[in-house]
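Every read-out reported here was derived from the displayed coordinates using simple, explicitly stated rules and does not represent laboratory data. Just so you know, these numbers come straight off a predicted model, no measurement behind them. Cβ atoms are built from the backbone, for glycine too; each structure is taken alone.
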Structure I
Amino acid sequence: MKLKTAKAIIAMLELNGISSTLHKEYSGRGMHGETTAAISIEDPSYIYWACGKLNFSIEESNFSTDSLGFDTILY
């Protein structure tokens with residue numbers, strides 16, 4: 001995900017008291033060292049909620065995810 005998009009989503013989440021973490025240079029499965037912005041959060045449905053509030057045309061299939069124990073990271 002683009003850093004600008006991740007920052008906007010994080011801001012919307014924070015504004016509504018939803019805890020999340022921005023990762024500016026995350027390298028996920030199969031990325032072979034490439035990096036991208038990512039957001040880790042306990043309940044990933046809040047990401048899609050924030051995208052709707054921001055009028056971002058993003059669907060669930062637009063994100064790749066990894067498990068971080070109790071959290072999920074979307075990138």
Structure II
Amino acid sequence: MTSYILHLYGAASCPFTAEMRSQLEYEERLFVEYDVERDRPARERLVSLTGQRMVPALVHDGRVVAVGWHGRGCLV
């Protein structure tokens with residue numbers, strides 16, 4: 001069975017993470033959020049998945065769906 005839950009890698013200090021989160025909530029999408037500034041294993045997964053340290057990053061079923069929000073993001 002495929003999971004329909006998205007994984008949002010972000011940072012509390014990043015306004016683009018907040019914008020992506022708001023959009024997901026508006027669309028009523030199910031997601032789990034990881035703050036890569038506070039969660040080192042999540043930061044390591046982010047780098048492993050995307051090859052970079054830019055947030056927000058959205059992952060579905062192990063595949064990167066988006067990095068950044070409308071072409072903008074924050075480096076962590």
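In this comparison of I, II, the computed figure 2.0 for distance in nm of label points 7 Å out along Cα→Cβ at positions 15 and 47 is attributed to I.
Looking at relative contact order in percent (Cα under 8 Å, 6 or more apart) over structures I, II, structure II comes out largest. Computing distance in nm of label points 7 Å out along Cα→Cβ at positions 7 and 55 across structures I, II gives 1.4 for structure II.
Structures I, II were shown, and Cα extents along the principal axes in Å at 34, 25, 20 was computed from I.
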